[in-house]
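Presented below are the structures under discussion, each in the form of structure tokens.
Rule-based calculations on the coordinates, nothing more; no lab input. Model, not experiment: these values are computed from the prediction. Cβ atoms are built from the backbone, for glycine too; each structure is taken alone.
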Structure I
Amino acid sequence: MQRITFLSSGNGGNLKFLHYIQSNLNSPKFVLNVIADRECGATIFAQKNGIECKVIKVKNDDQTDLSSSIAEFKPDIIFTTIHKVIASSVLSLYGERMVNLHYSLLPFHAGVIGMKGVERAIANNDFLLGVSTHKVTSKLDAGPIIVQSHFPNPKDYELSVKASFRIGCLHLWSILEDQKEVDLIVTDKDTSLVESIVVRHSRPLSPLPKFVDEAFWSQLSIL
């Protein structure tokens, strides 16, 4: 069974997604836990749902507490959504297990947090919007790409956020399902996760479970 640690600072949308996936499966596939640098949506959700959680101080110059907390949880994979740059001392120990989900088509709009990438792409009138999932390295948002997805700019912020979030969830699910390291290549794999938006992926992705429907997403979005 995979042990998954989220490094969190925000609402914990991807944590919620995996928790609800887990709740609908016949048998558990993974164990979730959270390390956060502040009380946030992710910690509140974790505490309400019996997910092991630690709130620690994460400084730029001293991340000893972060390193020791990761060691305590012994994760197989670490999803980083924390609003901090991970120190080289932590990367040297756990970098190979760290994955970052970024809501833009990198290298465009690197260095921004959360859905700011979507906001900037729309403000910039980018032709394509996208989601990039990559390994974490010492260079911010510049680690090797695991998968990228893109879709034509609908020029609608709420619709773009909805699509980007669902694509990000699909990325995480696929990484957990196949655990393969692949190069960035263009494929003909198209999907539609939101209304009429057609998404193209850089590699074939694992399909979401059949119970992930509009009712599932609606339940997730209101939490």
Structure II
Amino acid sequence: MSWVTSYFASSIGKKNLMAVTGLLLCGFLVAHLSGNMLLVVGADAFNAYAEALTSNRFLLYTAETILFLIFASHIALATLLTVENRRARPNRYVVKGTRGMSTIASKNMYVTGIIVLVFLVIHLYNFRFADLEGTTLYDVVASYFQNPVWVVYYVLSSCVLGVHVWHGFQSAFKSLGIEHSQYTPFIRRVSWLFAIAVAIGYSFLPIWLHFQGGE
């Protein structure tokens, strides 16, 4: 077995790869939210953005395949590490919350991960695979969020996502060995701010669209 195979078969290798995929997904969250903020600008801007994303089928499918592999790897590694950790010790994730900052998040990473996964599947079903014949994506999204039940569901799911990335972001750096008394507190603060931004950003859009009345 080569050193590469040995490395990724080891617990350290899995944690490192999970950290990298997690940070890549954090980058995707930022990019996706930035694009979706065009909903606030208006229908024309958002529909032009959606058209630009889907106009080149080759690039679209390539990007979606890469993103799927990142998601699948992250989920598979999380499952493997959770099983291994439960067999070896009670720790649920890469590290425990330090000084009580993210204890709840760290203890429930796999639970929040499952909730986020279910949310992702529903989100893709409603919007990525929506039938746009005779309408636009903006109209579909705006109409969807006229239902207050879906607004509440998206807000709650966005908050769970925020909790998940709160601990996951800072744990990723620790798993990669990036830990020092001088800058680890800064990473923790950035993790906290990033989690709040994600939760508020993804919660804001359905609320805003709901009170726009579908216009």
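Each of the structures I, II was assessed by distance in nm of label points 7 Å out along Cα→Cβ at positions 19 and 35; the largest value belongs to II.
Work out the source of -10000 here, i.e. which of I, II gives that when helix-only ellipticity at 222 nm (-39500 (n - 2.57) for each DSSP H run of 4 or more, over all residues; to 500) is computed. Walk me through the numbers on the way to the answer.
On the way: I: -10000; II: -26000.
Only structure I yields this read-out.
Taking relative contact order in percent (Cα under 8 Å, 6 or more apart) as the criterion, the top-ranked structure out of I, II is II, with the highest value. Out of I, II, choose the structure whose coordinates give distance in nm of label points 7 Å out along Cα→Cβ at positions 51 and 83 equal to 1.8 when calculated. Attributed to the structure labelled I.
Among candidates I, II, the computation of FRET efficiency 1/(1 + (r/R0)^6) of positions 75 and 147 (r between Cβ atoms, R0 = 30 Å, to 0.05) that gave 0.90 used structure I.
Supply the structure label, taken from I, II, corresponding to Cα extents along the principal axes in Å, for residues 11-106 alone with the calculated value 53, 31, 15. Attributed to the structure labelled II.
When Cα extents along the principal axes in Å is computed for each of I, II, which one produces 45, 40, 30? Derived from I, not from the others.
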